[in-house]
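Each reported figure results from applying straightforward, stated rules to the coordinates on display, with no laboratory input. Because the structure is a prediction, the values reported are computed rather than measured. Cβ atoms are built from the backbone, for glycine too; each structure is taken alone.
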Structure 1
Amino acid sequence: MKPWVHDWVAYHAARQPEAPALTSVERGVTQSWGDLDRRVGRLAWLLRHRFRLQPRDRVAMIAENDIRIFELQFACMRAGLILVPMSWRLAVGEMVTLARDAEPKIMFQDEMWRATGDAVADAVGIGSRILWSDDLAASDYDAMIEATKETLPITAHDEDEITHILYTSGTTGLPKGALCSWGTLKHHALNKAQVSRMAEQGGHHLNIVPLFHAGALNTMSNPMLYWGGQVTTVRRFDPAVTLRLLTDPEVGITHLCGVLQMYEMITALPQFDVAVFPALRTALFGGWGPKTVWVHQKWQDRGFFLQLSYGSTEQGPNVSVLTGGRELAARNCSGFIMPGTELRLVDGEGKDVVQGEVGEIWTRGPAITPGYWNRPREDYFTDGWFRTGDCGRQDEAGRLYIVDRLREVYRSGGENIYPAEVELALADAPGVKEVAVIAVPDDRWGEVGMAIIEPLPGATVTLDGLLMHAAERIARFKQPKYLAMIDEMPRNATLKIDRAALKKAHGAAPAV
């Protein structure tokens, strides 16, 4: 008999129907577990019976943060459908590429992204489109739920049943859809209970990350809801609003997660120096940057240790968490491996390295993705181990230190940027003979891109010209911030561009 998972919305609705489940700050709406369960059941019925969707059909969504995203997620899960959240930070052409891969049958969109959603739907032939709006009189989504009395029956679900496709770019620049399942969601929630106090009574997570992102849905929001807590979400991150909510004893925020740059902005507020966090239990971020130590020190001065973590969309997202020790945070330690996850560090031949040596990080466990949509599992797994492409080492106690990225991916403002994708967008720009993109340090974003250009003879290439060329091809956050010109690209013995030489020559923080 395969392991199964109970529908946790139904469970908490039966156990605590009047308790708060979801809150939207901007809309001023708080939804109880009982109300959430009723709306999820009705929407699940609509998806299966009015829209005739079948198990494993995909449901696309593009919207600003809103509690209706969670309603849609849980309705898809109850109906056996697969939710495909789409990043509104992408260009329309990039979204079309994702939609062609996932082949969704229906598109949900909010008022702000209606034109974008329609453009994507038109391009790939999605006929059914559902709009939600703050004006409930104009909200197709809310009207059809209110008009529906039928509800989809509650059943248990196989752990292997797929629930989400979360797209994360590949090292070749092509997007890959990381799969989530009932099992990965459950086991990550169990992991988070062990390291981040997620299962304690009265939990209340403040979500400040876009809900198309695994860091928003799966790091803390879904675990908090799994354990019957409350999630409050803001439409978009605002550091002053975040600090106000964290310090308000009537709101009672117990959990927070975000990218390092969000914490930098919160910490830089003048009022932070006198901030008191009356209910906060856990605040976590992933990644490393020039201001990591400063942020840790400032929060510790306020009596609070920030958790550092390592992971990725494919890995739960969290694999390891540092729960204490400022000196360890200063050395880029991401703590102990989660109790439900295994980790190996291997050399180029797939053999374990000795303790203290650097190796590629391989992980496995029930919270790790079962694979990628439309991709062969064996391309990314070896004997059940997920090959991360990241490099790290472990100390004698077993704590993990992230050393480097085996692949060329870099992280800017919490988003992975893949040089191959950017290079592809710039390769045929006027005047460009060869292009390579490397990461350089940035005080605000952690890392940003530098385009290194070998121009055609007699050609003049400018950064503005490159950005104009790339504007319709890649999202703005992926575009390089700096430009360096070079007479001839350095090459290694196999005639490939020598990136190590480029990083040595140009990888320092550019003068501003």
Structure 2
Amino acid sequence: MWQPNKLEKERVEKVERLEAQGIEAFPRRVQRTHTCAAAIAAYEALEPTDSEAAQGIEVTVCGRIRRANLKGKIAFLHIEDESGRVQLMLRVNDMDEASFALIGEKLVDNDDFVQASGTMMRTKAGEVSVHAREFRLLAKSLSPLPVIKQQTLDDGTVVEHGEFTDVESRYRQRYADLVVNADVRDVFRKRARILKAVRNFFDDEGFLEVETPILQPLYGGAAARPFITHHNQLDQDLFLRISFELYLKRLLVGGYDAVYELGRDFRNEGVSFKHNTEFTMLEFYKAYIDYHEVARLTERFVAAAAMEANGTLQINYQGKAIDFTPPWKRITMREAIREACGIDYMDYPEAAALEAVIRAKKIEVKPGLPWGKLVEHLLGETVEPNLIQPTFIMDYPRQISPFAKRVDYDDTHVERWEMYMAGMEMANAFTELNDPRDQEARFLDMAKVFREGDDDEVPLDEDYLRAMRYGMPPNGGFGMGMDRLVMLLTNQRSIRDVLLYPHLRHEK
């Protein structure tokens, strides 16, 4: 139950006063002819050639009051909509007395939504404004927005002070965060442009965008713990998807050559600055290509997204210069680990021996991990943090890669790469396995090394195997968490800063 504070009680009382005068605090109908930015642009376009005509431009604008200055019988207000701000000039002699009384009697406050109609003008101070003849309240703000004060230091650094600089509060009340922090609004506008650019790229490449089930009878396509729910009518447990992969590859069996999906995945795992339990994933699969061609496609679409976001392929992320210009570096996992820590994991084919040499290098590791997981751990501990520029780590152990074809030079590795930049894993790709016999054996091998309590169980999907037995074309596949790409292209350190509604603990 809402318990209003002193300021909120005052605003509720103002609503009651308005309603007693027959004035609606939340009217049903609104009129708007121009956004704030469009009103200013219309005036500035005409002013150089015909200033008199420019001052005759009629507009009706709407927005939230961000600043108000009452000087007796004249008032100046700044209102804001999504396009920007415009100043209103109101004079008691130019408008209905009751309308001006909304300002004069302070019945409207900062943060209220209002509508103003009038003609465009430029004030003596030089600001393009609306000379209002009509003024009305559209929606009363009962709770004042947080106030942010900015201080510019001698070195030019801007420091924010106020009640809404607390990160947890900003995430929890994203609606207020967006209102008071214009740079946050810009991040999400840029995010939308990035995702649109990615869609445009794959549409132009001839891929078909599809939608696959979010609720699945059997999860798969990744190593992650799923969320479980229950279908009452069917009396059946279902899983929120952790990946699109197995459903998308079924479509290659069905006759499509190239498909992609850009949507939400859900993984019942921990959160961090680069993990959220719900996230946006891009996956694509294309027939008749391998992981080398997938890498080239990746270089091109990421470069296209970078250009759309920032107009350049060179960015600065958290103080690190990153260049997206193709081609990107390629190095095998074996070579990368050997260069980073001196361990050639192929010299230690048994898990116990590899674990021992890892510990001898003073690298912490969970005891009893399977051999492939130990290799993956080595990569994460010794290589990943130093991969700042876009880099493809090629050829992963078969034991941790159940959906990729073997390389041609040994039986231990498969044609899989992961792409890293800014010290983070960004994408995963394969020359996809299309032999159903080999795929079934991989499922069984994964089950043998799975340990109770781990998050990486890969269930055997008999329907997927049945689809493969109808014949699956050779193909290359790819997956990327798009939130991390948005982090890089908007220079945000935490994934929560690029999600409108990140997952949070219950508010106490």
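Say we calculate distance in nm of label points 7 Å out along Cα→Cβ at positions 99 and 323 for every structure; which of 1, 2 gives the highest result?
Comparing 1, 2, the top value of distance in nm of label points 7 Å out along Cα→Cβ at positions 99 and 323 belongs to 2.
When FRET efficiency 1/(1 + (r/R0)^6) of positions 355 and 403 (r between Cβ atoms, R0 = 25 Å, to 0.05) is compared over structures 1, 2, which one is greatest?
Once FRET efficiency 1/(1 + (r/R0)^6) of positions 355 and 403 (r between Cβ atoms, R0 = 25 Å, to 0.05) is worked out for each structure, 1 has the highest.
Which of 1, 2 yields -7500 for helix-only ellipticity at 222 nm (-39500 (n - 2.57) for each DSSP H run of 4 or more, over all residues; to 500), as computed?
Computing helix-only ellipticity at 222 nm (-39500 (n - 2.57) for each DSSP H run of 4 or more, over all residues; to 500) on every structure in 1, 2 gives -7500 only for 1.
One of 1, 2 was used to compute Cα extents along the principal axes in Å, and the answer was 89, 55, 51. Which one was it?
Comparing all candidates, it corresponds to 2.
Comparing 1, 2, where is mean projected area of the Cα convex hull in nm², for residues 179-338 alone highest?
Largest one: structure 2.
Consider the structures 1, 2: one of them gives 3.3 for distance in nm of label points 7 Å out along Cα→Cβ at positions 27 and 91 as calculated from the coordinates. Say which.
1
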